Structure formats: structure tokens, C-alpha cells
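Listed below are the structures to be examined.
Here, each number is a calculation from the coordinates, and none is a lab measurement. Here the structure is a predicted model, which is why all the values come from computation and not from measurement. Cβ atoms are built from the backbone, for glycine too; each structure is taken alone.
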Structure 1
Amino acid sequence: MVDHVKGMLSLEWNVSVAANKIDQKSFDNCFSDCSVQPAVFQLSSFFRLVRGGIFRDLRRAVESIASHPNPNSLNARLIAVKAQRLSELIQTIRPDLVHAHFGPNGVLAAIALENNTIPLIVNFHGYDVTAYTKKFGWNMYQSLLKTATLVGHSQFVSRRILRNLGRQIELVVMGVDTGRFSPNIGKTQVWPSPLKLLSVGRLTTCKGHDIAIDTVKLLNARHPNWNIELVVVGSGEEQERLTKRIKFAGLSGNIRFRGSLDYRHIPGVMQSADILLVCSQPTPDGSEEAFCRVAVEAMACGMAIVATPCGGLPDTVDGAGYVTSGFDAASIAEAVELLVSSETPASAVEISVKAAKKYDIKKMMDDYKLISEKVLLLP
């Protein structure tokens, strides 16, 4: 979303951002390189909205969420209240176009724009067509987004929406700054020892860091001369459990956590590693990997990729990576072995960088611009 906003600012469009929560420090860091910054508005918490008197038009808003699976629930009423706050913002800002990132925010925007001629674009990213729809179903999208233009970044999202809503979406390339994410051109024809693996993502079950740990254990047993090292980048609630798993497996000398890194430092970490493991797992709540920007960033850095067949991952790494036959450590270890026996570090750089070209950030900016102009009926 940040890159999308930067793209609009570069076109000298006036951009306003409305969000549920705003971390001002992170926001300032994201836009520190922009000469002009977007206006920012916070939708506020439920209780602040109530105290602010936003309930005065709640009855009409509640009628708009009749498609909610439980219209009398707190979740449904929270949607109604936030939609009213957003409606007030829209009346104040008077935008030419509303672009909502994530399906649930599209629902808010659709309610807020009721009886309004301002066009709406709704950008789906992943959880909004997996975990969210498993919990709340597709009816709200079906009833409220009939006239909205729907956008996605992967064939996986496109297939989900076509199957459940009967709608074609506008596909926008998920762009990566290839000036920032660039390859290490010094890689050789021989895999080094230690062989450096990398796993990046929140320390949650769905990212499969535990499977990456088990993969290292398997590979160490089969190929002790590889002297495998795994670096894990990310933070989250699984930290303690993963640390215990590493210790129990006797891998404390092979695996280390780097925590959450500033985005500016990620390219350097990728350039110094050999193989990215994307061990994403489908979870009971319906979560799947819809695209995986980390994989594309690694491709742009020339890394070899090994990824599970989770959601849209096979589409994303097509032509650059090795997709495993299953989600377990044995399948991932086999894919790593195949990669090491079939490619060299230098050939992996060539293959990955070539595949990453289709994800250039300029293409994403152009796609968004064309869709916006199409919706606005601009020449």
C-alpha cells in the first residue's frame, strides 16, 4: 500500500489516507523520501466513535450490513460505526476516487459511499479471500461490492473471486523496487560451505518457521559437509516455542534469529544468503499465502527459492524457484537437494533476476494509474 500511495504522489495527485490505526513513527519513515506527504486520518476506536456521537446515523448503516452473517453482532455494529466515520471523512475530503486496500475495508467504503457517485476500487491482498471469508462468508462482498472495481495481485486471488463472486478482477503486478533489491553479482559456480538459508516473515504458525527448522535438521543429517546456517528474520508470538525447538534439535549453533529488521536492511540480508525457504502452511482458520512479496524481493536479489505449494506461491515463484511436493520438512529438504544438484549460485542469480523483472515496481505504478484513469473515465 505504501508504494501505491507513493506512486500516486509522484503523479502529483492529492492523496488522503484513512486507517484504523496509525503508527506515526513508521508512517514518517515510510514517506521520509517524499517531497509531499499524504494527509492522514484515523478512523478511531469503537468507543471513541461512540463517545463522539457517531451513532446518530447508525440505524441506516446497520441496514446496510444485513448481508453480515450475524447482523446483530458486535463485529457488524463496529463495521456500521466505522463506515459512518468514513462517510463523514469522505464528505469532508470530497475525493474523486476511493481506493480501499483489503476486502473488509472495501465493505466499509461501500457503506460509506451509499447513494454517492464517487467510484470505488477494492484491492484484495490475501487474508480477505481466505481466513476472512471462511469466518464471515462472501455475502457482504457479493451484496455491497457489486459496482466496485476489484483488484488483486495474483492468479490465486483472481481464481478465488471468480469462483465465489463470479467476477473478473483487474490484475496488478505486485511491484518490487529493483534498485533497492538487487543481486549479489559475486556469487560463484560452487555452493559455499556454510550453505546459508534464510526464512523471513512473522513468527506465526502460518509462516512455517518450525518446518524450516526441521528442514535444517534433516539436511544436516544427510549433508554434514554443507554446514548449514539458517537465519530467521521476523518477530511474533512463536519466538519462545521456536527457540525451544531449535535447542531440542541441537541446532543452536546453526540457527539464529535476527528479529524484525528495518525494511532498509532486508536487501543486504538477502544478498548475503544463498537460498530462501518459504515454508508457508495452510492453517485451520483458512489462511494461505496469496502472493508472497518476500519471495519476489529475494528473486530480485538473485536468491534461489524453495517454496511450499501454499495458495498462490507456485504462481509467484514460477520460473525462478522450486515448489515442493508437500508441506513437510522432508519435501522441502528434497527440493533443496534438487536445487543444489541442478543449479549453481551463479545460475540461480541469473534465473531469479530474470523472473523478477515482471514484478518491477514501475509496472505496478503504471497498472494502478491505468485502472484509476479507467474508473474515472479519464482520457
Structure 2
Amino acid sequence: MDRPMASWEEGVVDLARKLHPDVDIADAGTRTDYYFLKTTAEPERSAMHDAMKQPGLYRTLNAVDGSFDAFQDMLDAGDEAFICSTPSLENPTCASDKLAWLDQRGGRQVTERSVLTFDKTIILGDALVDDKHEIHGAHTPTWEHVVYDSAYNQNTPGPRLRNWQTWRNQIDPIRRTPRNDFRSREQRPFTVVWDMDEPIVHWYDDIIRKTRADNPGIRIRPKEEHLRWELPSFLEPDELEAITRTMNTPGVYKDLTEVEGTRQAFFEMLDEGIEVFIGTASALDNPTCASDKLIWLNDNWGSDAAHRAVILQDKTILDADVLIDDKPKITGRFQPVWTHVVWDDPYNQQSPGPRMTDPRNWREIVYPLREKWEWERKQAA
């Protein structure tokens, strides 16, 4: 998103000049190092860094000419297109601002195809158009890197996209090339993804408690009476309106309480050689939800956990082996490559498959799946 779709460097330069008019700021497009803060001298370095951390920055960026037209053209051609972008933990509103930016310029149908992640290798795909000179992560990616032309990636090999008007010249050859099966596991570690709302935080109980506090005259039924996942299907109109208002309140996702035992399980998995991520959807009608979830993880579980967060609306695009999630049935644009481990809740009692009731007993659920994965990998070798 930053550079291929949004004029990020231009926006940062403009803001740095406004905030620090006495500092000489080089023009956008002249920096030959992707990590330019490491090589930029003071006081320009501090001025640019200050601009990058400013709340609201990512809402103000201009769109790159032709980027949204190309995105729509891909969809019209029958391709599955997503926007995959890295948020900033230093900028407190970055994640939510990126989603708002997409909503404003492309509409909700574009925002629903967004992925915010610090590791793009766990996202399934055939081609990734990205300006970064080198992209590494936990997995060997399924996609081919199409280099979006910039001054700092001139030595990066591979197909190169110089403008969106010519995107077919780079994408069509990749489309015609047979790709490896998404289910191939030979070159990546066993991977588990945790949902956040319910497995990690008490979403239901906390939302209900806050809704009751704010609406003492309305009966808000307890979680135990929520026997269906879709709230509108069984709530009274005033109850639904009150809960929806709470769900869309800015800041509410920063104040959710932690599920006991999940943090321990998360870091135990890492210690035992399992790649672990947090895959969570953003409440798109809540203007701070995405950023608040990252802030919660950073404040409560630390930076390493926050950097393992993936904020997305379609979890079928995740390249993982296990997804621990409370949703009764998870569908999307792809056939999932992961096994759904159902996080036990009243509304998913009819969901088939492995079930987790206590995160402290995670090995009883995950290790049989890992053994099956190891056997299948040996069979494929």
C-alpha cells in the first residue's frame, strides 16, 4: 500500500516540512535506502521520524495514479486481489487510518480485501506487488515478488512494475505460470494462528458489561444466552442497537480483559518451535479498532506478539496449519489450508472439529495436528 497505492514518502516529506520549516528536507524520490532513517543525517532524520509518528498521517496520503483502477481491473478480470500493508507500531493511529483511507477512496468492498501484517510471507498469493527491496518472514512465500519501481530497489531482481497502466505486462506471465500447490508444506514451519476476540480477550463479556453500564434501562442478555454467532438474528432491536453502539465506541478494544492462560500458551508454542500468529478481524465501523488491537497486544503481551498480528477480514488467505477461532464456520474466497480448532463458546456448540476449552491444555489439541502435518510432509518428500 505505502508507495504502490499511497504516496507515502511524499506525504511524510510534506508533513515534515510543515512541522519543521527550519529543517532542510530532501525531496521525495531521492532516497536510495529503503531504511532511510538509518542513513539520514540530523536534523532531517528527526524531522522525518516525527512526521512518520504523527496521528492521522495515513489518512492524508494521496493515491498513486491508476492504483485503484488497476485493482478494480484485476477483479473484473477474475483475479482475486487484496491489499497487503505493514502497519506502524510507532504511529498510534496507523492501522485504523490505513483502513479508513481505503474506505474513503475505494469503498467498503476494497477495505474488506485488506490485510495488515508485519509478515507478508504468511499470506497466500501468486504475486505480491511491493516496493520493498527484500521481503523475508517466517515462511517461504507462495507468491512471486513484483518489484514496484523506486529509487531504493534498483538492484532488486524480478519483474518490475513502473506504473499501474502497464500492470498486465507483469501479472499476466505469472498468471500463466503453474504455481506450487498452496497446501505444500515442505519449506515452512508448522504454524498456528490465534483469533483475538474471545480466545485472547473476553470480547463478549466485556462488551456486554460495558453495554449494561451505559444502558441500565435495557435488558442485555448474558453471553450464555447467545446461542447464535450472528447478533442481529436473535437480539431485540433496542438491545442490538445498544450493543452495536458499544462495539463502535472508539477505544473499547484497548480496554478488553485478557483470557487467562492464552498468553502462556502462545509463548509456549513459540518456545516449542511452532510459528504463532494472531489473526483478527477489525470492526470496520469502529474508527479505532485496528489500531487499538495492536496497542492492546503491544501493551499487554509485548512488541514481539504485536509484530505477529495480522488484521484481516478474510482468514482463508492465511498460510497456516491451525486456526483457533470461536466463529462457528469460517468461510472466505479460498478453501482454507488450515484446520479450524473451535474455541468453545455457547454459540458454536454444533461446530464440528477439534475444540479448545482451556488454552492451558493446548498440547492435547495441537500436537496431534502437528504429528499429522509431519507425517504428510514425509509422505510428500
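Tell me which structure, out of 1, 2, gives -10000 once helix-only ellipticity at 222 nm (-39500 (n - 2.57) for each DSSP H run of 4 or more, over all residues; to 500) is calculated. Only structure 2 yields this read-out.
In this comparison of 1, 2, the computed figure 63, 33, 24 for Cα extents along the principal axes in Å, for residues 112-215 alone is attributed to 1. Looking at distance in nm of label points 7 Å out along Cα→Cβ at positions 24 and 336 over structures 1, 2, structure 2 comes out largest. Here FRET efficiency 1/(1 + (r/R0)^6) of positions 176 and 288 (r between Cβ atoms, R0 = 30 Å, to 0.05) has been calculated and equals 0.90, so which of 1, 2 was it run on? Going label by label, the one that fits is 1. When distance in nm of label points 7 Å out along Cα→Cβ at positions 96 and 360 is computed for each of 1, 2, which one produces 2.7? Derived from the structure labelled 1.
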